[in-house]
Structure I
Amino acid sequence: MVKIRRIQNESAGFIKDVSDIIATEGWKNPSLIPNLSKDKTLFVFSDYSQVVGKYKTYSFLLIGRSGADYFNGARKILRNDFNIGNRRMSYKGLGDKRKLRALPAFLSCAGSMDGILVTFAVDTQIKYMFAEQFLEVWTELSAFKKNILEDLLRVAHFGAQAVMTVFSDSQNIVWFTDCDAIVANEKYQHLFGKIAEATIRQFMPQEKINRIVFGLSEIDDGSLEIEDFIAIPDLVAGALCETLDELNLSNLRVTSKVVLKRPNVKKKTDIICEWIGKTVCPLRKFGVVFDKFGTQQWDFRPTFFTIQNPTISSCEVTCSAQKGASFVSDPIRFDIEDYL
C-alpha cells in the first residue's frame with residue numbers, strides 16, 4: 001500500500017488545500033499514486049508554458065530509476081525508427097511533420113514508465129500566490145524581479161507537492177528544470193535550489209530525505225538524454241494550456257473531469273490530450289487548476305482534474321522502441337547514486 005502524504009501544517013494556507021485534494025483523490029482511487037519505493041532515486045523533470053491566454057501551466061514528471069532506464073532505451077530506438085535524429089521534441093516544435101508523426105509513439109513510450117505526470121494550471125488573473133508574502137519576511141528578495149520570483153516560488157511549491165505525492169523514505173531527489181527565466185543566471189539558480197530544497201524538506205519534516213540535487217536542461221551533452229525527458233512535461237504543459245484556454249473561450253468551466261475533445265484544439269494538442277486520457281497506462285496523469293472567482297487577492301480555488309478519454313485502451317505498442325527497450329534498457333548517466 002502506497003503511503004499517501006499530505007501537508008499537516010494548518011498555516012500552509014491554500015497549498016495545504018491542494019495537498020488535501022490530491023490525498024483525497026489518492027484515497028478514493030488507490031491506483032492514482034504509483035509505488036516507486038524500490039528506486040533509490042526519484043527523478044523530477046519540469047517545464048512550464050509561456051503563452052498568453054487564460055491559464056499558465058506548470059508540469060512535472062516524476063519517475064524512478066527503472067522507468068528512466070527504460071525510456072532512455074526506448075527513445076533512442078524511436079529516434080532511429082522515425083528518422084528524427086537530434087531534432088528536439090517540444091510542443092512549439094511540432095510544426096515539423098516528422099516530429100508530429102513520431103509524437104504518438106513518443107508519448108506511448110513515455111506512458112509505459114511507472115510514475116506521475118502532474119500539471120498545475122493557474123488563472124492569469126491570479127497575479128501573486130507567493131511573492132508578496134515572501135517579500136514581507138525576506139526583504140533581500142526585492143533584488144529579484146517580482147514576476148519571475150512569483151514563477152520561481154510557484155515551481156518550487158508545486159514541484160515539492162508533486163515530490164511529496166510519490167516520495168519514499170531515504171530516496172535521493174534529482175530535479176531537472178527547463179531553462180526558464182527562473183534559472184536565467186547563477187543568482188536565480190542558487191535561489192531556486194535553496195527555496196525548492198527547503199520547501200521539499202518543510203513539506204516532509206518527518207521523512208528521511210537523502211541528497212537533493214538540481215540540474216538544468218541545458219547541461220544536455222547533445223545526446224538529448226535529458227532533453228527527451230524534459231520534452232514530456234513540455235508537451236503536456238503546452239497542450240493543457242491550449243485545452244483549458246479553449247474551454248474558457250467556450251464558456252465551459254473546468255471541473256473535476258475535463259471531457260476530451262469538447263474544445264476545438266490543434267491536431268498536436270488533440271494527440272497529446274488523447275494520450276493524457278489513457279488511464280490504464282503505468283504513467284498516471286492528473287492536474288490541479290486554480291480559478292479566480294472574485295476581486296480579492298485570495299479569491300481563487302483549486303480543483304483536481306483529469307481528462308476523460310472515451311476510448312479506454314492500454315498504451316499501444318506503436319513502434320519497435322517499446323519492444324526493444326523492454327529487453328535492452330539503456331542506463332541513464334545522471335543518477336546521483338552512480339557518483340557516490
Structure II
Amino acid sequence: MYKQAASFIVSIVLTVVVISCGAQKSPQGKEVLKAEPVPEPGNPIITDEYTADPAALVYQDTVFLYVGHDQAEPGHGFYNLREWLVYSSTDMVNWKEYDVPLRAKDFEWASGDAWASEVIHHDGKFYWYTSVTHAINEAKAIGVAVSESPTGPFKDARGSALVTNDMTTAIDITWDDIDPTVFVDDDGQAYLFWGNTKLYYSRLKDNMIELKGEIKTIDLPHFTEAPWLHKKNGYYYLSYAYKFPEKTAYAMSDDIEGPYHFKGILNEVAGNTNTNHQAIIDYKGQSYFFYHTGALPTEGGSYRRSVSIDSLHYNDDGTLQRVQMTTEGVGAVE
C-alpha cells in the first residue's frame with residue numbers, strides 16, 4: 001500500500017513538473033510567433049541602371065565605384081556593354097552618379113565591348129585598365145586610359161592596346177586577355193594581373209602604360225576569370241571567379257608573385273547570373289565585398305546584372321570567412 005501511495009505521489013509531482021515546464025515554455029512560444037520587421041533592401045545598390053563587374057577605389061576618404069553598364073535588351077542572349085559608369089559614396093549607402101567617364105570606342109583601335117576593368121591612383125593620376133575587343137583581329141585586348149580626376153573624363157593613354165592576343169600564348173583562345181586588375185606594392189612596383197581560363201601577370205613600368213619584363217602565369221584550381229588582388233597584414237589575397245557558373249574562390253601568399261595557396265570558396269554562385277565578379281576594399285575601419293547578381297526586379301539576369309555589397313570578415317589567422325550575401329546589404333558608416 002505504501003508503495004502504491006508513493007507511486008501515486010511521484011506521478012502527481014511529475015505531472016505538475018510537466019505542466020509547469022509547459023507553462024514556462026508558453027511565453028517563449030508566443031514570442032516566436034511575433035512578426036519580424038520586413039527587411040529594407042540595400043542590395044542591389046544601384047537600381048536605375050544595370051551594372052556589372054565592380055571595381056572600387058578609396059581616394060581622399062571617398063569610395064569610387066567603377067562598373068560596366070549592362071545594356072542588353074530583355075531576352076537578349078549575350079552581353080551588350082558599350083560604356084563604363086562611375087559612382088561615389090562617403091557612407092557606403094548613398095551613391096552619386098557622374099557623367100559617363102569612358103566608352104569602349106574611346107579607344108580608336110577597339111571595336112567595342114566595355115568589359116571588366118579597374119581604376120587605380122598612382123603618382124597623381126588615375127589609370128583605367130579595361131577589357132575591350134580589338135578592331136583588327138576581333139580578339140579581346142587590354143587598354144589603359146588616364147585622367148587627372150577619379151571621375152574622368154578619361155582618354156586613351158597609349159593609342160594602342162597594352163595587351164593583345166598574340167602576346168599570350170599559354171592557351172589558344174581569343175578571349176583570354178580580359179579582366180585586368182592592378183596592384184601597386186609597398187615598394188612602388190605595379191603589377192597587372194588578368195585572364196580567362198589562364199591567369200597571367202606582368203610588372204608595369206613606372207609610366208603605368210607599358211609592361212616591364214615577361215608575361216608569366218599562375219596556376220590556380222579551376223580559375224575562370226575575374227582576378228582581384230589585395231594585401232592585408234603582410235598577406236597577398238588573390239580572389240577569382242571559380243568554375244562555371246562562377247563562384248568566387250581565393251588563394252593566399254606572402255609574395256605577390258607566389259606561390260599562391262588555395263584557401264577555398266569565398267562567395268557562392270550569385271543569384272540569377274552565371275558570372276561572379278568581385279572587388280575588395282577596406283574603408284573607415286571595415287572590409288567590404290562588392291559583387292554582382294542578376295537580382296534587380298523584374299528583368300535582371302546574366303546579361304542585365306546589378307552590383308551589391310556585403311561585409312567581408314577575416315579570421316584570426318588571416319584567412320577569410322565566406323561572404324554572406326544579403327538583401328539588406330551594409331549599413332551606413334560615418
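General observations
- Origin of the value 3.3, where distance in nm of label points 7 Å out along Cα→Cβ at positions 129 and 225 was derived from one of I, II: I
- Between structures I, II, the greatest calculated value of relative contact order in percent (Cα under 8 Å, 6 or more apart) is seen in I.
- Among candidates I, II, the computation of distance in nm of label points 7 Å out along Cα→Cβ at positions 49 and 161 that gave 1.6 used structure I.
- Parent structure of the calculated result 1.00, given that FRET efficiency 1/(1 + (r/R0)^6) of positions 33 and 201 (r between Cβ atoms, R0 = 41 Å, to 0.05) is the read-out and I, II the choices: I
- Structure with the greatest value (metric distance in nm of label points 7 Å out along Cα→Cβ at positions 89 and 169, set I, II): II
- If log10 I(q)/I(0) by the Debye sum over Cα atoms at q = 0.08, 0.09, 0.10 Å⁻¹ is computed and equals -0.41, -0.49, -0.58, the structure in I, II: II
- Entry that produces -3500 once helix-only ellipticity at 222 nm (-39500 (n - 2.57) for each DSSP H run of 4 or more, over all residues; to 500) is calculated, selected from I, II: II
- Source structure of the calculated read-out (FRET efficiency 1/(1 + (r/R0)^6) of positions 105 and 209 (r between Cβ atoms, R0 = 41 Å, to 0.05), 1.00) within I, II: II.
- Comparing distance in nm of label points 7 Å out along Cα→Cβ at positions 177 and 289 across structures I, II, the highest figure is found for II.
Any read-out appearing in this document is the output of simple, stated calculations on the displayed coordinates, not a laboratory observation. Because the structure is predicted, anything quoted here is derived from the model rather than measured. Cβ atoms are built from the backbone, for glycine too; each structure is taken alone.
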